[in-house]
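Have a look at these structures, which come just after this line.
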Structure I
Amino acid sequence: MSQPESSNEAVGCRLRGDLSHWIGFIALSANSATLTLEEKQVGRGFSAACWALALVFLVVYVGSMFAPALLDDADATHAEAAREMFVTGDYATLHVNGVRYLEKAPLPYWLVAFSYKIVGVSEFSTRVPMVLSIMLLGILGIYWGRRAFGERAGIYTGLFVYTCAGVYLFTRILIPEVLLSLLIAAALYFFLTALEPNAPAWRWYAGYAAMALGVLTKGLIALVFPCGAAFFFLLITGEWRRWREFRLISGFALFLAIAAPWHILAGLRNPGTAQHHGFLWFYFVNEHFYRFLGKRYPRDYNKLPATLYWSLHLVWLFPWSFYLPAAVRTAIKSRREKNFRGQTDFASRTRLLCWLWAGVVLIFFAISTNQEYYTFPAYLPILLLLADGIAQCERAECESSVRVGWLRGSAGALAVIGVVASAALLFGLWQSRDLPFEADIGRLLSQQDTSAYTLSTSHMLDLSYASFAALRLPAALAAVVLLAGPLVSFGLRLRRRHFAATWALGATMAVFLVAAHIALVRFGPYLSSKQLAHQIGIREQPGEKVMIYGDQAFGSSLLFYLRQPIDLVEGRTTSMWFGSTFADAPRIYLTDADLQRDWAGSGRVFLFVPSYEKAKVDQLLPEKFVVAEISDKYVYSNRP
C-alpha cells in the first residue's frame, strides 16, 4: 500500500472508508463568516456520528427499560424505598417494609420517587433516572473528549460509554454508581475548565454543587474522589499556588447549603438513645469508616482478591480495555514532549487529570472493601484515555509512513477472543440441540453454594448445558456477532480504515448487549419474584398474612409488587437490622415459634421460601399447601 506523502493525502487517508468521511480532525471555525466545503463535510460528519450514537443508546438502553421485572435484592429493595417515599411523603427518612433504611443517601430515591409521581409506579419509571444518567454521562464524555482531543476522540468516548460491558452490566439494577460517576465527572470537568485563563467564576460554583449532589448520591466518597484527584493534579502541575482563586469559602458555603440540610434533618428525625445508635453514627461511622476498614456490621459484602480485582477491569471495560496499550503509548509520548508544570494544553491537562482520577478511585477500593461495581467512577476517565489513545494512533498511521502496531495487535487479540467466545457458545448450543425448551430457566441451572452470591456476577456459575436450550436466540445472536464483528474490525484495521473499524466493533457490542438483554429477560423468573407475587395477589383476601422466610433480600420484589407490609421470619439481618433497633419499628420480625403459632391459627398465611431454606421449612411445617413454585422458590400456605 502506498503511503500518504502530502498533507492533502493525509486528510484523504483520515476521511476515507464507509464511515470515515463523517469525522475529521479540523475544528470548525466559530468566527468564520463562510465555511469551506471540507469544513461543512466535517460538521455534517460529526452530526451524523452523534445521530449514530443516539441510535446505539436507544437500542441498548431505552429498549431495556420495560423488562425484565425488578430483581430481588438491591434492585427491588431500592425501588421499594423510593415507592414508600412516594406513598408516605417522607423524603427525609428512607423506609423499606415500613422499617427505617438509613444506610443510603437520598438523591437517587428522590429522583425515582419523582419519576413515580410523573409517570406512575412501574419498572419503566423506576429505570428512568438511571437511563438518563447513562445518557448524560455519554454526552459529557463526548463534549469533554471533543474539546480535549478532537471530534473523533469525542465520538469514540460516547461510543465507548454506551457499549462497554461494565456500564451495561452495572446499570441492570437500581444502584447509584452511574449517577455518582456523572456528578464526579461534572465536578472535575468544572474544576479543570475553571483553571483556564479568564474562566468565569460560575464554573467553580458548579463544581462545588456537583460534589454536594454527589454526597447526596452516595456519601463522602463523592467528596474524596474529586478532591483527591484535584489535589494531586494541583501538586504535580504546581498550580496549588493559585489557591486564592478557588473560591474556597464561598464554594464550601454553597456545598454545605446543598449537602448539609438532609443530613441534619435525618439526624434529627432518627436520633440515638441508650438502646441504639442514631442515624449520624450509623451513616457516617458504620457505613463509611467501618465499611472502609472492613468492620461494618452486619457484614454482607466481600473483598475481591487483588489479582481478580485488577484483572476484572479488562472485562468491565471490554472490548475497549484491549486498546489500553494505545492509551499508555499516547500518555508516554505526551509526557516526553511536554512538562506537566506550567503547561496550558487542555489535552495534556485532561490526560493527567484522567490518570489521577482513575488512579484515586482504583487504589481507594483496592485498599477498602469492595464489590465489582464500586469502581464505576473510574470508567469515564479510562474511556476518555482509551478514546484519545486510539484516535492518536489512527492519526499517526494516516499522517506518516510508519504503521502503529498497537491498533492491529489489539484488534487481533479481540478477534481471537471473539472466535473463542463464539466457539464456546456454539458448542453449548450444539450440546443442547436435543434438549427441550424449558420456560422456567431456573430449573435448568446448576446450583452452586449461595455464599458465593454476595458478588453480583456469581450467577454466571449456574449456567449449564441444559440452560442453552432456553437461551438459543440470544446465544445464537451473540455467537454470530462475536465471530463476525471483531474479525471485520481487524480486517479494517489492516486496511487502515480505522474509523470504520472502531464503529464495527461498537456495533458488535451494541448487538451483543441486546442479546444479553434478551438473556436477562429469560432469567427474569429466576432473579425476580414478580410471578410469585402475582400468584399470591390473585388469591389473597383482606386481612391475610404474607411472610418471607429468611433474609428479605431473597424475595424483596414481593414488597414492590404486592405493595403491602410483609412479615419476616428469622429475617432480622443485613439491611433490615439497624432499622429494627428503633422502638417504633413495625412488628414484622417473627421467630420460628411465631410462624408455627400463626400457621396453626384461623387466618390464612402465605409463606415465601427461597430454595436454600426449603429443607428447614419443610421440617418446621410438615402440613402445608404449595401455592406456587418457580425457579426453586416456593409459596406455601396453611390453607388449601
Structure II
Amino acid sequence: MSSPSTNLPRGFLPPDPRVEEPYRVTPQAAIRIAILGVVAVTIFCALFFRLWALQVISGERYLEVAKNNQVRTFRAPAPRGSILDRNGEVLVSNRPGTAVQLWPAAYEQATPERQAFVVRRLAALLNLPEREIRGDIAERHGDLLTPITIKENVKEDKISYVLEHQNDFPGVQINQTYQRHYDQGGIAAQILGYVSEISQQQLDADEGKSYVAGDRIGQTGVESAYDTYLRGLPGIGRVYVDALGRVTSARQFQQLPEAGDNVRLTIDAELQKTAEDALAYGVRLAHDDGQWAADGGALVAMDPKTGEILALASNPTFDPSIYTGRVSEKDLERLADPAANRPTLDRAVTGLYPPGSTFKPVTALAALETGLLTPTELIQCTPKEIVDGQTFTNWDPYANEPMTLTTALAASCDTYFYQVALRFYQRTDSPLQKWARTMGFGAPTGIDLGPEGDGLVPTPAWRRHYFKTEIDKIWTSGDSVQLGIGQGDLTVTPLQMTRFYAMLANGGKLVEPHLVQSVEEPATPGQPPVVLRPYSPKPAKDVGLNPNNIRVVQEGLYDATHANYGTSSGIFGSFPVPIVGKTGTAEKYVNLPGYHGLQDQAWWCGYGPYDKPELVVCAMIENGGHGGVVAAPVALQVFQKFFGVDPNSFSASVGNSD
C-alpha cells in the first residue's frame, strides 16, 4: 500500500494539520462576537429610547425651558396707599410716571465698549452724572434679573427717543411707575417721611424676605412705620426679549398689582399748617427780640384724653417732594449743610432739651406726694439763694415775698423751688427722679412713629456710672437744685412734656400718643371708607397721683395765665377760652458758628379749656430766649385756630418773661 503523499501531484505539499481553515469560527470567537452584538444592540436601544423620551415624553418641558431662556420675569409695583388727615383730606397720594430701567442681564452681554457707550448715552439723555449710573449698576453686581431704575418721571420726548433708538440702548426698557405726590404741599414733612429704593443693608436685615432688590419702601415717618399696609402687593409677570434684551412681546401678568391700603392720621391738616407757620413766626419773633441764635423749634398739639396728636411740627422743615424719584446730590448737600440746621430731624419726637420751668409742676407734685411740701406752706421767694457756697439766682431779681405753691408756680419763682429741691437732696431714695420717671420722663412715650428720644432723668447712680473722675461722680446739692427747676443734666422731648401736661389736664393718667387713626381700604367714590384696622392705643395709665395735689398744681397753672403776676397772663389773660399753662426758659450749651456757650430755650406748655380740657399744646423755640416772650405767642396761634377765635377779638401782649 502506497503512502498518501505518493499519490499527490508533483509540486504539492500535504496540508499542515496545525493550521486552521480560514472560514471556520472557533467557539471562543463566537462568544466574543455575541457579547459585542449584545452590547451594540443595548447601546442602540438606549440611544433610541433616550431620543424617544426627549422627543415624545419630555419634549414639551424642554421646549418650555428653551423658551424661558428668552423670558424675563418682572415685578410691577403696586400703587401705594394714600395718607389722609383725620378729616379725609389727602396728604400724600400717587402720580403715575414713566421710568427708564436697565436689565443687567442684557447689559452684561454687551462688550465693555458697548457698555460704556450705553452709560454715556443715558447720562447725556437723562441729565445724570455717569458715575451715578455706574454706581447703580455696580450695586447690582451679580443680580442679573432685577431691573435697575435709572430715572423716574422721564419726559415724553426722551421716552420717545429711547423707544426709537432701542438698538443703541441694549437692555434699556420703559416701564410705568408711581411717584408720591404731596397734595398739601410740604406740611408734616417729618411725620409723613419719604419713599426710596430699598438698600442692600435693609435687604440683609429683612428676616421675613418680604422685599426684593429694586423695591421702593418707606424710609422714615409714617411711610416707614406703616409700609406693610401702604405698599400693597406687586404684580408678577413676564415678557419675551431678544438677545439684546429688547422686549418682543406684550406684558403677561400672572398676578396683577394690588394697591396698598390708605392710612388715616389723627393730624388735622389745617391745624398742622397753623402749627408750622406759628413756629416760623416764633423764630422771627425771637430774632426781633435780639435772640440771633434762634434757629428752630417744635410744637405738639394733642387730645389730652385719647392721646391723638392733632399737630406735630418741627422747624426748620423741608419739601418732601425732593425725595420723589432720584434725589440729586445738590439736594442732599443742601439738606446736610450745617447752616440748614438738620431740617429732616423731627425735633418734637427726637429732640432733647432741658425743660426749664415747665418742669416745676413735676417737682411740685413729687414734693406733695412724698409729704415734703404742703399746698399752703409759705416759702420765701428771694432774688437769690446760696447753697453750699454756690449762688443760684431767681429769674426775677426783685422778687422777695413769701409764697404758697400756687403763687410760686404762677410767678415761676426759682428760689422757691431751690428750697423744695434741697428737701429732696436730704433723701437717699431719689423721690423726685422716681416720680419724674413715673410721670413719663426718661423713657419713650410709645408713639407709633419711630425713632424716639428717651431723654434723661439724672440720678446719683447715673452720675457715678457716667462720669470718670471721682469729683464728678458725686451728686451734690447743686445737682438737686438744678433738677428742681428743670436744668442741669435733665433732658426731655417736646412730646414727653406734652404728655405730662395732658396728664395734668385729664386728672393723672398717662396717655399713649399716636398719629394713626386707622388703616382703610381705598375709598370708593360716594361710599364711606371701610376700616380694616382701627388704631387701638394702650389704655391710659393712672400714675397714682392724689387728685387734690393735681388740683393745686392746676390752680397754679391757671394763675400763671390769668393772675397779674402770671408769667404768660399778658398772652392768655383776655383769651375768651380759659387756657392754663407754664412758661419755661432753659439754658443749654450750644455750638453755633461763631459762638459757643449757653443759650436760652423758650418753652410754653398748657391746655384748655381749664374746666373741660380739649387740647394740650407744648411749644419750644431753640435758642429763642424767654418762654413768655416767644413760646407763649406761638402756642396762642394754635389755640386760636383750634377754638376758632378771631385774633382781633381780644388783646394779647408779651408775658412777664421766664
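With FRET efficiency 1/(1 + (r/R0)^6) of positions 541 and 581 (r between Cβ atoms, R0 = 30 Å, to 0.05) coming out at 0.85, pick the structure among I, II it was computed from. Value 0.85 for FRET efficiency 1/(1 + (r/R0)^6) of positions 541 and 581 (r between Cβ atoms, R0 = 30 Å, to 0.05) corresponds to II out of I, II.
Here distance in nm of label points 7 Å out along Cα→Cβ at positions 181 and 565 is compared for structures I, II. The highest value is that of II.
Using the calculated result 325 for volume of the Cα convex hull per residue in Å³, pick out the matching structure from I, II. Of the structures listed, the value fits II.
Structures compared: I, II; top value of percent of Cα pairs over 24 Å apart, for residues 221-388 alone, i.e. the largest, recorded for II.
Looking across I, II, the calculation of helix-only ellipticity at 222 nm (-39500 (n - 2.57) for each DSSP H run of 4 or more, over all residues; to 500) that yields -10000 traces back to II.
Read the figures in this text as sums done on the coordinates, not as results from a lab. What you see is a predicted model, and the numbers here were worked out from it, not measured in a lab. Cβ atoms are built from the backbone, for glycine too; each structure is taken alone.
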